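Participant: Structures are listed in the sections that come next.
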Structure 1
Amino acid sequence: MSANQSSAQESTARQQAVTVLGLGPMGRALAGAFLAAGVRTTVWNRTPGREGDLAERGAVLAASAAEAVAASPVTIICLVNYDATDAVLRQDAVEAALKGRTLVNLSADVPERARDTGRWAEEHGVAYVDGAIMTPAGTIGSPDGVFLFSGPSTTYEEHRAVLDSLGGTHTHLGEEVSRAAAYDIALLDIFWTSMGGFVHALALADAEGISPRELAPFASGIARILPPLFDELSGDVEDGTYSGAINPLTSGVSTMAHVVHAAEAHAIDSGVMRAIEGMARRTVALGHGTDGFSRVAEVLRRR
């Protein structure tokens, strides 16, 4: 982005107003970024006293969710899940205040809940964009933040200047309102299974006399080989090739069994690795032993 474009974007953002519902760590970070960009920001939280220094920085504290929504053309809601957002939004006063305005939901939940909220918004005359934040609260307002959005592109573009004031990279994934949630769930799958594997590895290494800090640089080495493997496996699955020329499943299953055996010898729970080994053995039993690990994705999708 050029300096002129950035200046124009900031100027446009300063003419806008935004409401933030939810002042947990992420909500406060969102409101703080809007304030730093000069956007008039109204905030509200279900539990009073969570606003921190936002009022001192210029935020308007609303007495109710309906009052907060009525203060701005666009409302950002960021709560723990859609049960929480429903409890706030699906009240007569809030629905009336939202009518004719835009709601951007940055809470996390499953795709079906995003579709349900999209239907509710349409029924109540609310322009709706669903979104997901893929980076921690500390990245908000910096170049490191990553935001995903889905829903009507015209609505997204209408409020693009205000949303861009959150910093980072923003990707609109399409008109289908649940696509951001679908990406979020898939990416969280990678994150949490990876984190689970890492802490399991720390426990196993410790049982063998290797400290966490001793293992860490080698673990980072494993992490560096994953991105090209992700690209390769994604191509295999999309093209239906499932190549096992370098590392067939039969070989992979053997190494998985070694991890399970070593861990359980130290009485370490190996449920996650046993599940992965079980998926691989099932795939081998179906006649795919010479295929690569990517074949497991196809087997998991079978009805």
Structure 2
Amino acid sequence: MSSTHTPPPSRYASILRPDAFAGQVHIVTGGGSGIGRCVAHELASLGATVVITGRTQAKLDTVAAEITEDGGQVDTAAFDIRDEDQVKAAVAALVERHGRLHGLVNNAGGQFPSPLQMISKRGFDAVVANNLTGGFLMAREVFNQSMQKHGGAIVNMVADMWNGMPGMGHSGAARAGMVNLTKTAAYEWSGSNVRVNAVAPGWIASSGMDAYGPGMAGVIRSLKDNTPMKRMGLEAEVSAVICFLLSPGAAFVTGVTIPIDGGAPLNSPLYPIADHAPAPTFDGFHRASQPKVLQGL
């Protein structure tokens, strides 16, 4: 991975104009690390007041300090998206503090690797709550408390699960549910001028990869060999699509899920990927860091 990187910019180098979200308020759940952290930085660099949420205040404070140091506007809210009462109260407090909510990025989630036969009901329920129920609660409350009256844009996070999700069946089921929920919300909420879309990242070199432990290191390091682009994606390549979907440039885009996966689902055992150099990257995130599991490759 490191051989394909160019030197990082001195500040976030977004493809959008610097004032694209000036005067707007955008929520990013799970903004204390990984892709959520990157999205929060990009939105702030584009003029938004970004609200990062998560369960751990210390992680949020770290990212908030980065954004502030870079000259951006940021707020934090620590709560559990899986708890309905906490979500209602947190969104109400944000509306009271900031007024209209222009955008929501339902980024928070999490899962663990396991074959289906080893997943307990408790484990299955926890992953569905992380990746589906929590996103539904956030979207519903942001709609009910702000966007129903003022309009807005929502981007949900799913995953590359189009061919099933062996080893993470609980997450695949939840993500497939979110794809369908995205379509329903886009239709039902269109009358309030609310657009709802989703992104489906594939193998992204993000800090989340370090959460799987040493047993998965070999698999993670080999993922780049299984995409037509011969590399993993970068956080900034996901953030760029999310920010576009939140922007006026996507004013006629709703109810869709955009894969960001380097073409990985196209793999065919009948036509192996040609051996070639990794495709060029787009890395506009000036504070990006490579996951520990990929360092030295």
Structure 3
Amino acid sequence: MHSPNNAFSSIRRRWLTLLGLAPLTQACSPLRLINATVPSHTHTQVRDLPYGSAERQRADVYRPVQTATGAPIAVFFYGGSWSSGSRTDYRFVGEALASRGIVTVVADYRLSPDVRYPVFLEDCARAVRWAGTQANAFGASRDRLFIVGHSAGAYNAAMLALDPRWLGRDPVAGWAGLAGPYDFLPIGIPEVQTAFNWPGTPADSQPLHHAMALAAPKRRALLLAARHDTLVNPQRNTVALAKALRDHGTQVDSALLDRVSHTTLIGALAPPLRGLAPVLDRLSSFLLAPTS
């Protein structure tokens, strides 16, 4: 739910120190610095593909260098309190997964205050359906389609996976949420209040509401969070959602990770920070596992 440029300042300080780049100008954005570490030999990238007609209905696709037919395909949604963010900031995510053999779609979606709930979910659902139709052309399998998100993007992924209004029971192999807010009523953050029309926010806007419903699709899930996340409470959100899903028969792999925060959890996908926590190993193993 965070604002990414502010939240990644700790990442910038850490890896600048490690790499001896502290003298770089402070005007450089943290995410630009993170992306500067991304190698180019691990993937190929196709930019600015439309999945709809709106300006922000665009996606970038990252493909493994060694493309094999039938690879998994993951659609990634970033955080930013549903009011900020850009797919170009998350090249490090696309590279990380593509380097492990996973075709990765990093998608923009329309943001508040230009739109309100549920329009951003409608965009995300459209992006996932589009990725499914393009899977074969990208060297991936439609039957191995996953949804992945961080923070507000993890909320988007959870809602698409759990609420049949968005994707119905279309074949989605599973979904992964990193540091997601899944139960956040009442809303106290001003930009989130705007995005969700608070106080008129319906109870069924919450992923936990759907996880507790017998009608929720039983798509397997991976839920990761920082043990000491101070922005999105991991007990109320990740732990509670994992329990609800298991109680209703969904296969869930979940963990609270040490040595990372709300923001460095996703930052750990970038080359300089992968030693902080096994986020890439956990996520790629989940996406590469055989589907039933």
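Participant: Just checking, which of 1, 2, 3 has the largest value of mean count of other Cβ atoms within 10 Å over residues 230-237?
Facilitator: With respect to mean count of other Cβ atoms within 10 Å over residues 230-237, the highest-scoring structure among 1, 2, 3 is 2.
Participant: Upon calculation of distance in nm of label points 7 Å out along Cα→Cβ at positions 62 and 214 from the atomic coordinates, which of the structures 1, 2, 3 produces 5.6?
Facilitator: 1
Participant: With volume of the Cα convex hull per residue in Å³ coming out at 181, pick the structure among 1, 2, 3 it was computed from. Before the final figure, lay out the partial values.
Facilitator: Numbers: 1: 181; 2: 134; 3: 119.
Comparing all candidates, it corresponds to 1.
Participant: Going by relative contact order in percent (Cα under 8 Å, 6 or more apart), which of structures 1, 2, 3 comes out largest?
Facilitator: Top value of relative contact order in percent (Cα under 8 Å, 6 or more apart) goes to structure 2.
Participant: Can you spot which of 1, 2, 3 the value 0.35 was calculated from, given it is FRET efficiency 1/(1 + (r/R0)^6) of positions 86 and 262 (r between Cβ atoms, R0 = 41 Å, to 0.05)?
Facilitator: 1
No lab work stands behind these numbers, since they all come straight from the coordinates. None of the values given here were measured: they were computed from a predicted structure. Cβ atoms are built from the backbone, for glycine too; each structure is taken alone.
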